[in-house]
Structure P
Amino acid sequence: MNLYPLKFRPILKERLWGGTKLKDVLSKEITSDITGESWELSAVPGDVSVVMNGELAGTSLQELINSRSEELLGKSVVQRFGKEFPILIKFIDAKQDLSIQLHPNNQLAKERHNSLGKTEMWYIMDADKDANLIIGFNKDVTKEEYANSLEKDTLLDLLNYEQVKEGDTFFINTGKIHAIGAGVLLAEIQQTSDITYRVFDFNRKDKAGNPRELHTDMALDAIDYDKKDDFKIAYSKAVNTIGQMVDCPYFKTNYIDLTKDLEQDVSQRDSFTIYMCIGGAVSIENDFGSASIQKGETLLVSANSNRIHLKTTRAKLLEVTI
């Protein structure tokens with residue numbers, strides 16, 4: 001069976017801090033008022049995406065990888081990651097502030113959790129007036145200063161706040177302390193990992209009335225304490241071209257703003273291609289078929305495609321490869 005462009009059923013996650021923008025802005029079919037995440041493409045155990053279009057409907061992403069790994073992922077991707085899907089794709093709606101957190105690097109994640117680290121990027125889809133993100137520290141901080149701020153409940157005074165608007169894009173290295181602020185809807189592209197060290201949660205309680213678990217001790221050796229201003233991404237927004245946003249060891253992301261069709265020769269790419277539609281609508285065709293997505297939807301094109309034809313009169317896309 002040919003690997004036509006594949007759409008997957010979103011995996012919706014209720015979160016204490018979630019809201020309704022996944023429905024109101026991205027047209028997701030949600031009934032809860034605290035839906036915080038839509039996992040668009042995932043092979044995380046227990047949360048594996050399932051195909052929803054065409055003859056392969058009902059087949060899980062992991063089943064496809066197990067049976068057709070090189071066709072789907074690409075030879076070079078299989079050589080690096082085996083039969084593990086290396087990317088996790090989400091839309092996130094923060095009605096309230098998320099916890100202040102960070103993610104360990106590959107080495108720590110492997111030693112402690114037998115997992116990959118979690119390098120990630122964010123594209124702001126929608127932001128309320130004065131909405132912000134926390135990214136890193138506002139000065140160089142020592143481990144002792146940081147630990148002391150937790151004891152004295154003054155951590156917020158050490159953090160860097162970034163006011164955001166639609167289109168702003170950020171790259172979050174492992175070890176960088178961060179949080180998504182209230183009123184932000186974003187697209188997230190990350191390594192396949194669900195390892196998070198939560199260090200402060202505004203003293204909130206979970207549904208059962210218990211304080212949420214913190215990981216302050218584990219975080220001490222995982223944090224990057226230096227002030228760095230390398231997280232905001234500048235990229236070309238020129239229409240009908242492909243603008244590079246991120247090129248890191250774990251994924252590559254391009255910005256594509258189209259007012260007409262675009263055809264790409266991808267015969268030498270040797271990687272799957274993910275499209276997240278962040279505006280408008282587009283029909284995506286490869287050698288084996290086609291499928292359409294609109295704002296808030298995601299699609300996977302197999303690595304054995306020689307060409308990808310994007311057909312639209314207006315669409316904005318994030319294009320993700322390895």
Structure Q
Amino acid sequence: MSIDGIKYNIVDTPGIFDTQKVTDDVLKEIANAVKKCAYGVKAILFVFEARRFTDEQKNVLEGIRRFLGEEAINYIIAVFSHATKTQIRDRNVMRQAWNSPVRSFIQDIDNRWGIAPNSDYFPPDDPVHKARLGEIMAFISGMRGVYTTDQLEKSRKEQEEIRRQGEEEEKKIKQEYEEKLKETAKKESEKAYNQKIEDLRKEFRAKQEEEEKLRRKEKEDADEQFRKSIESIQTENRMQREQDEDLRRKEREAAEERHMKSLEMMRQDHKEQQERAETMLNQRIQEEERRRERDEEARREERKQAEEDYRSRIEEVEKNLKNRENNETTRLMKELQD
């Protein structure tokens with residue numbers, strides 16, 4: 001394959017994703033493919049179906065990345081195959097179909113991904129076919145440097161060192177575990193002895209507790225007897241106090257009854273005095289009213305007599321005036337006759 005006038009060889013390693021985990025055979029095949037490239041590997045294309053990308057496949061990719069080393073991530077390009085016609089035409093449709101493992105993987109490889117154009121949908125001379133293929137070629141030509149066998153060897157040594165350290169750590173853990181078993185056996189023996197001592201101590205403590213319980217029971221019985229005696233005395237005192245209180249209550253009731261009778265007699269006397277005073281007051285009021293009536297009657301008689309005297313004088317004056325008028329009239333008539 002030629003890109004920008006530069007010829008590239010394509011080395012295919014089919015069947016990697018047919019397994020659910022990274023095996024030594026898979027890693028050996030990848031190592032052989034890298035070694036075939038004398039001038040180094042320009043790009044590492046991971047091709048997988050667009051319809052499926054599982055967590056197991058992601059784990060395979062992670063295993064391969066660890067095998068190739070962290071530097072290899074700069075040369076990885078993801079290529080989706082078996083895409084639908086719509087996905088091939090529009091990269092956004094493909095991007096929307098990604099699940100979480102795909103997004104995580106694409107992000108890890110710095111968003112370098114492309115779509116393998118399907119000639120059944122878009123022939124080689126179709127613009128879409130050329131665009132999708134051109135995108136992959138652009139990623140390849142844009143790679144800086146190459147991935148070499150030295151980097152692979154360095155990564156393998158690092159992996160071997162990690163494996164060796166892991167084995168040593170595992171050996172150390174196993175040795176510590178065996179030492180711990182021996183220590184545990186020793187502790188078990190000591191534990192049995194200590195358990196026997198502890199059992200004797202428990203037996204002694206149980207005996208002491210039993211004796212203490214017996215002494216406590218005797219003390220409780222004595223305390224109970226004393227409490228009952230105190231309660232009996234308190235009951236007798238309470239009954240005596242109740243009798244005394246009953247006697248005092250009866251005396252108070254008798255005194256209160258006598259006092260109430262005395263108060264009742266005093267109230268009765270006071271009531272009778274009030275009634276007598278009211279009677280005398282009413283009599284005085286009646287006498288005063290009769291006196292006022294007599295005075296009023298006398299004044300009415302005086303006014304009546306005065307009115308009669310006044311009318312008599314008026315009548316007398318009128319009579320005199322009338323007589324005078326008659327006399328004057330008679331005199332005038334007499335003068336006229338003369």
- Item | Structure (P, Q) behind the derived value 20 of relative contact order in percent (Cα under 8 Å, 6 or more apart) | P
- Structure (P, Q) behind the derived value 140, 69, 14 of semi-axes √(5λ) of the Cα gyration tensor in Å: Q
- In terms of distance in nm of label points 7 Å out along Cα→Cβ at positions 7 and 311, which of structures P, Q is highest? Q
- The value 33, 17, 12 for semi-axes √(5λ) of the Cα gyration tensor in Å, for residues 167-262 alone was derived from one model only; which of P, Q is it? P
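One of P, Q was used to calculate semi-axes √(5λ) of the Cα gyration tensor in Å, for residues 111-246 alone, giving 96, 38, 12; which?
Q
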- Item | Source structure (of P, Q) for FRET efficiency 1/(1 + (r/R0)^6) of positions 39 and 175 (r between Cβ atoms, R0 = 30 Å, to 0.05), computed value 0.80 | P
- Message: With mean count of other Cβ atoms within 10 Å over residues 199-206 as the yardstick, tell me which of P, Q scores highest.
- Response: P
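Given a computed value of -4000 for helix-only ellipticity at 222 nm (-39500 (n - 2.57) for each DSSP H run of 4 or more, over all residues; to 500), which structure among P, Q does it belong to?
Label of the source structure: P.
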- Query: For which of the structures P, Q does the calculation of FRET efficiency 1/(1 + (r/R0)^6) of positions 127 and 151 (r between Cβ atoms, R0 = 35 Å, to 0.05) return 0.40?
  - Reply: Q
- Query: Just checking, which of P, Q has the largest value of FRET efficiency 1/(1 + (r/R0)^6) of positions 63 and 303 (r between Cβ atoms, R0 = 30 Å, to 0.05)?
  - Reply: P
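Throughout, read-outs are computed from the coordinates displayed, never taken from laboratory work. Quantities reported herein were computed from a predicted structural model and do not represent experimental measurements. Cβ atoms are built from the backbone, for glycine too; each structure is taken alone.
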